[in-house]
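None of the figures in this text is laboratory data; all of them are computed from the coordinates on show. Keep in mind it's a predicted model, so treat the numbers as computed, not measured. Cβ atoms are built from the backbone, for glycine too; each structure is taken alone.
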Structure I
Amino acid sequence: MNDTKNLGYKELVAIAVGGMIGGGIFTILGIAVSMVGALAPFAIALGGLIAFFAAYSYVKLGVYYKDEGATYAFFKRTYPESSLAASFIGWYTIFGYISTLALYAYTFSSYSISGFSFADNEIVRKLVAISIIWVFTFINLWSVKGMGKLEDIMVYSKLIILFIISVILIYFGETNFNTFSHTLSNDFKESSLMSILIVASVTFVAYEGFQLVINAVNEMDMPEKNIPRAIFTAIILVAIIYFIIAMGAVFAIPVDDLIKNKEYALASGAADIMGDWGQNLVIIGAILATSSAISGTMFGSSRQMARIAEDGYLPQILSSRKNSIPHYAILAMSITATILVLIGGLQLILEFGSITFLLVSLLMAIANFKIRTKTNSSTLLTLIAIFGLLLGTIFILYYEFQTKPEQLRFIIGLYILLAIGAWAYSKTYKKK
C-alpha cells in the first residue's frame, strides 16, 4: 500500500522537534555554563533566535519550490548553472546528517546502559549504538505512517518528561531567585558579548533538524500551510524547552558538576534532588530524545539523499524507491553511520556538523535573497538572517581555533575529502 500524504501538522512538528531535541541539549549545557555561567539559558535561547532567522529562508524556499531535496535542491534550482556548488552542498549536508545520526545513536547507548556494570565498556556501548540505528532503519523501511505515529509518541512523551524534570529542578533546587539574580548579575559583568555569541553559535547544532520537515513535502498534506506552521512552531517550542531545561540545571546543579559531568549533568542533578527515580526519569527522557532524533533524521535526510542521487551527484541506486520510501538511501545512511560509530571520534564529527549546518543555512539565506521577490520574502528579514548566520559561522570557527585547533584541522581534512568526492560526481554530471 502506498501510504503517501499521511503526514499532517502534528506529525511534521514531531519530525522537526524530534530532529532538534536529540543529544544536543544534553551536551551543550556544560559548554555553555563553563563559558557564560548563569547566562547559559539566555545564550541558548539566543541560539534559537539564530535558528528562527535561518528557518525563515528555508520556509520561503520550501513553499516556493516544494522540493524534498531541500537544502541541496534549493541551491541547485536557484543557481542552475553551478553544478559543482550543488554537488558540494549535497555531499556536505548529507554527511552532516549522517554524523549527527551516529552521535545520537552513541548518546542513546550511553544513557541506555548507564545503570549497568558494563556502562564504561566501549565495545558494548558501540554495539548498542549500532543496534538502535538498525532498529530505526527497519522502522523507516516499514512505513511512513508507522514512522510518523511512533515519532508522535516519542517526541511528545519526551517533551512532557523534560518539562517535568526542569520544573522539579527549579522548584527543589537549593538556589533561590535572589541568589540566582545576584549570580546572573555577576556573570553578566564578567562575560563578554563575544562569549555569549559564541555559545549561541555553538548551540545552533542543538536546533539543527527543523529542515527535515521540508524533506517530507511529498508525503505531507497542504505544504503551503504546514511547512511554515510546523517549522516555526517546532523552533519556538524547542527554544522554550531548552530555556527551561537550562534554567533548571543552573538552579539545581552546581556549576562545577555541570561542567564536569557534561551530558550526564541533568541525570546526576536529578539524582541528588529526587533520588534514583529522578535519575531514571532523565535517562528515559534522554533515550526518547535520541530515539526520536535518530528516526526523524533518518527519515528526512534519506529523502534528500535520494533526491541528490536522482540528479547524478550520488550513486544512482540511492534514488530507488518502494512505496515512496527511498530504501537504498536509508540503508546507505545506516551503513555509513555504523562505520562512524565503529571508528569513534564522534565528538569531532559533531563539530563538523555544527559548522556545516551554519554554513549551509547561510547559503540558503543568500539563495533566498537572490529570488526574494519570487518567494515573497522580506528584504530586511533576509538580510538579518544572512548577517546573523555569517557572524555565527565566524564565531564558531574562532571558538574551534582557540580551544580545539586539532578538531579544526580534522574538520578541514574532512571537507577536503568530501570536496574530492563532490568534484568527481560534478564532472560525471557534466558529462551526462
Structure II
Amino acid sequence: MSSKELSRLEVMQKLEEKRMRQKQAARLLGVSVRQVKRLLKNYRREGARGLVSKRRGRVSNNRLSEETYRKALGLLKSKYEGFGPTLACEKLVELDGLKISDESVRQLMIAEGLWKPRKARKAVVHQMRVRRACFGELVQIDGSPHDWFEGRAPACSLLVFIDDATGRLGQLSFVKSESFFSYSTAVRAYFERHGKPVAFYSDKHGIFRVNQNSLGTSDALTQFGRAMQQLGIQIICAHTPQAKGRVERVIQTLQDRLPKELRLRNISSWEAGNAFLPEFVDEFNLRFAVQPRSDLDAHQPLSDQDDLDQILTWQETRTLSKNLTLQFRKTVYQIQTQRPTYALRHAAVTVCLDARENILILYKGQPLDFSVFHRQTQQSQIVDTKQLNSAVRKPHIPAPDHPWRKGFTTPLSHK
C-alpha cells in the first residue's frame, strides 16, 4: 500500500472504532463526506484490500497509441531534429495533426535520448520590476550575433525591439552587425509601423552611450543618441543584463525557435529571412504577448518636422578653411558657391553621411554645393569589438571541386 492508502487505513480504523466523526475524517483526508462513506463501506467489505486502488498495474486510459508513438518518434528524428519538447509539440499539433501533449513529447524524447533534462539552477534573486503600464512607454532594444541560418547563410546579427508593457515584438531585423546605420534602419521601420515610443531601454553599447571619458563630458551624445534626441525619444542604458531581462529572455527564446522556423521554410538568405520576419512577429505576439494595464497607446506619430532622411544620418561638424575646404573621412571637399568667399570663411558646417555613403553638407540647415578636391589612401581604422569579426577579411577558400584540390599528375616521359 502507498502512504496515502496507509493514511486512509488508519482513519478507517478510527471510524470503525467510533473514535472519529466522518466530517473530521473528510477534512483530514481532503475528500468529501460521501467519499468517506464509500471508503468505509469498502473497508468493511474487503478490509485493507478495499482501500487499494483498482487501477494499480493496469494501463492508463490516456496512454498514447502505438501509431501516434511511432509517427511522433519518426518526425522527431527527422523533420524536427534538434527541436525542444515545447516547440516540437506545437509543430506536431499544428502541422502534423497529432493529438499529443508537451509532457508526452518530453518523456518520449528523454526515453529515446533526443532530449537531456536540465538540472535546476540555483535560484538567484534579483529585484523585480513591474511592467510599464502603457504600450510604447518603454521599448527594450538589443542585438544578438548568432548562427541564425545554421550555416546556410553568412553569420549575422538580429536586432530585437520588444515592448516592456505587453511583451510584444515590435521589430526584428537581420543585419550584418550592430552599427549606427543598422539600428537607424530598424528604428525607421519601427516608427513607420507603430510611431515614436517614449523611451528606448538598451545596454551600454557604444552606439547608445559614450563610454570613453576622453571623448568629452558625461553629457556627450553618440550619433544614435543625437538622432533620438532630435526626435524627442529618451535613451536609458541598463546597468546590468538582468535589468533588461525581458529582451535578454526573448533573445534566448528566439535563438531556439527562429532558426528552426527558418529551416522548416528552407530560408537560406538574409533577404528571405527579413521578408519572413513580419509573419513570425505576428504569430509570436499572438502566442506570447499580454494585455497592458492601461489601454493608452503612448506612441506619438511622426510629425512634418521629423525628417528621418536627414536625422538618421551620421553627422559631424567641420569648420571651413579660408579656401572653403573641409576634410571628412580622409577626403577633402571644396565648397562651390556664388556668394563672396569671405562670407563662408571659418564657418561651421554639418556633414551628413547616410547608409549609402552619400554626403550632404549643411550650413544653417541649408545644403551647400561641393566637389571632391582630394581623396587620401586607405589607412588603418578603429573598429568596435562587436564589429571585429565582420571587419576582418576572411581568407579565400577554394571550392571542393577546385583543380588545386584534385592534385597534379606527372606526364610520362618519352623514351
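When relative contact order in percent (Cα under 8 Å, 6 or more apart) is worked out for each of I, II, structure I gives the greatest result. Supply the structure label, taken from I, II, corresponding to helix-only ellipticity at 222 nm (-39500 (n - 2.57) for each DSSP H run of 4 or more, over all residues; to 500) with the calculated value -10500. Comparing all candidates, it corresponds to II.
For the read-out P(r) over Cα pairs in 10 Å bins from 0, in percent, a value of 5, 23, 34, 26, 10, 2, 0 was computed from one structure; give its label from I, II. It must be structure I, since only it matches.
Kindly point out which one of I, II the value 0.80 was derived from, the read-out being FRET efficiency 1/(1 + (r/R0)^6) of positions 236 and 340 (r between Cβ atoms, R0 = 41 Å, to 0.05). Source structure for this number: I.
Identify the structure, out of I, II, from whose coordinates distance in nm of label points 7 Å out along Cα→Cβ at positions 28 and 44 was calculated to give 0.8. It must be structure I, since only it matches. Here distance in nm of label points 7 Å out along Cα→Cβ at positions 84 and 116 is compared for structures I, II. The highest value is that of I.
Thinking of I, II, which structure, once FRET efficiency 1/(1 + (r/R0)^6) of positions 36 and 100 (r between Cβ atoms, R0 = 25 Å, to 0.05) is computed, gives back 0.10? The read-out was computed on structure II.
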